[in-house]
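Bear in mind these aren't lab numbers, they're just calculated from the coordinates by the rules spelled out. Computed from a prediction, not measured in an experiment: that's the story for all the values here. Cβ atoms are built from the backbone, for glycine too; each structure is taken alone.
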Structure P
Amino acid sequence: MKLLRYGSKGQEKPGMLDESGVLRDLSAHLRDITPHSLTPEGLAALRAIDPASLPEVPGTPRLGTPFTGLGKFICVGLNYSDHAAEAGMPIPKEPILFTKWNNSFAAPNDPVVLPRGANKGDWEVELGVVIGRKARYVSLDEALQCVAGYCVVNDVSEREYQLERGGTWDKGKGADTFGPVGPWLVTSDEVPDPQNLDMWLDLNGRRCQQGNTRTMIFGVAYLIHYISQFATLYPGDLISTGTPPGVGMGQKPPVYLRAGDRMRAGIRGLGEQQQEVFAFDEALLD
């Protein structure tokens, strides 16, 4: 299934895409797509619905985040060896973990708003893994059974805040709008191998990133197993698994986001998202 939420900001309705790519309204069956919807029981109930019985949604409405009630937004740094090389950093011996604050969780095609004083905004297309069942000290063999589905994430960053201001990376990762997710969540049964997904990101029509999840240093199953040693994962938690090379700070010379730029990112089978970049404007955040 491809699950999504559509409608104006704050008034999204639940929906799904049928096999023909037609958007269908799920409102008669549930109020919203919540963490409970992503549990094995919740997904089983949705799978029992005949998509043809659902009303078609006319036009091309705005898409919201694919689910609401985000728990933790956990990210993995330097998880592609060629990205570590372009960043001038050693290949990690264990996953590097950081968080994006929940206020960064954003709809896939809404504006990306740079924070005040930002000079080094950057892009990172990543595979997002949405948890569907509790994972605490989960074994490597059982880790993928905890996945509800997958989605596209753009781990937008402010490199000066991340790398030059001291402390952890989080302050350069958690600005409002810095985590576009979607356009939809593709359930795990439609992604038999998360380690063989092509991914890309274009800036102003120029291909900057192109890679495949098979070049991850630490694969999806290992990341779930590893993270569950330090934090219990629950339905509605989101893991963003790292980015291939081609980010702005890796360009020669570096290229950073400016107002008016347009990003377009996608992962094979998981859809595409696109954002326009704006200078700080509080009105775009409400």
Structure Q
Amino acid sequence: MSQHFLGFGLGLRTDHFHDVLEQKPDLDWFEVISENFMVDGGKPKYYLHSIREHYPMVMHGVSMSLGSTDPLDMDYLKRLKQLHDELQPEWFSDHLCWTGLEGVNAHDLLPMPYTEEAISHCVERIQRIQDYMGRQMLIENVSSYISYAESGMTEWEFLREVTDRADCHILFDVNNIYVSARNHDFDPLDYIKGTNAERVRQFHLAGHTDYGDYVIDTHDHDIPDPVWKLYKEALLHFGPVSTMIERDDNIPSLEALMAELDIARRIAADTLTEDQLTPRYKDAV
């Protein structure tokens, strides 16, 4: 896995555009939300390309709707490929979920039923996307708040089957697993142990809102201790994996996020060897 290890990064957000260019913070890479830059020009694209001159990047989407029964949006994929060709990211990703039906956007990342039919459906769509893009993609596990009576396996079994059959990779969201484990009363270590380590290319870390009886993935808080503990367990199982922090609301200063990222670095340094933690910007997915 170390040949794909980019090090430690942040999600690139509008609030920090100017500070990133002015300060050139000591981080290894940025993740960008694809849909924010799938336009012909403008100020966001200027900052994107200016920052890209100094940092490796990966692209992360929220609108592919891999699990929907609607046809794949080829106009969306065309614009995604154009951005990919411009940016030359290390990889691109989206979520293992559906976001709408019959042309109606739910504006949420909705979980799949864990069935053989759903596996076949997602695999076929991922393979078509990878053929169109000309490279493998990463798919992310989502946080969930509902379950389906039709499901005949665990989420991690579903994820493993989809990624193995489609021959794609995994964006392993540690916070989402904590959130779903709380909501559905399973052991998050079972999820980690049941995931194919050879498929994992990236970690997401984030905060959430804890309502006691349930947890919502809000990305508007600092990363809490239980998620940090789960991150350490993920490192022990998967080894060095490119790690970044997502923050989408109540966004703090760049300095504050860098300080939080230093916690991830310290946990990784206490868990893995120095050689394992040397970033390598080659042999990307």
Structure R
Amino acid sequence: MDEELLGIGAFAARARLSAKALRLYDRLGLLAPARVDEVTGYRFYRAGQVERARTVALLRQLDMPLARIAEVVDADDGAVAAGRLAAYWADVETRLAGQRALAAYLRGRLSGRSSEMYGKFVVETVDVPRQVLITETRHTLVDELPAWIGSALGRLEEAASVCGGVAGMPFVAYHSEVSTESDGPAEACLPVADEAAARAWAEARGRSWLTAVRVEPARRLARTRITKAQVAHPQILAAFEAVERWMAAEGLTAAGPCREVYFADWDAAGAEDPVCDVAFPVR
């Protein structure tokens, strides 16, 4: 059996890796030696392990997390392994797209082109009547925010059937910053028609989803309308800042948390279709 095995030096040469790298892969659980001599501690590998060693090294160059590397190299067949790599790379490209957008946004701010950037948004005021709101609140980071908004508003829309029906446009209020480092909280809100029924629903619901009923008085909102493409972070930050700049120029101050008001069918909308108002209550 010993004659069928390669010492770590010979195996490293075939795999075009260093012995140090092989020891690391062993420690990380990605490539265990075929045998370790109990007396000397020497590692021995089979020639058939060369391909796995090279694959692990290449995947590490993609900055793939160790757990996902293990999923790829432990796949039952090549098609499954390739599919897992494709899924990982799609996640990478999504993250890079967001980082590119953030870099472009920051370049605009740092280069003094902010007036040009904010000039793309048309800001106006609109009066909103008193509303009875059923709400769900959550502390969430920005990466988790889109999924939570969709599920939370879905739950509130289901609840509206026992609260007199939907009586206005759903919105999400931000009581503190939501970013990669700050978790809000954010509050999903849906206007309903029957306050008594809404309070009965909230009491029965309890605190399982941090649900509540509140009455929001009539308000004036400063708002700008944005497209589905502009809702993505960080593009939406420019819209919020454009409204804030307009408010300052008009001598208005914020009278409550900023919000995103959704008025269109999100799934049916195209990238350039208006779907959302970015707004601040003002006085």
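A value of 26.2 for mean count of other Cβ atoms within 10 Å over residues 123-130, calculated from one of P, Q, R, originates in structure P.
Among candidates P, Q, R, the computation of mean count of other Cβ atoms within 10 Å over residues 59-66 that gave 22.2 used structure Q.
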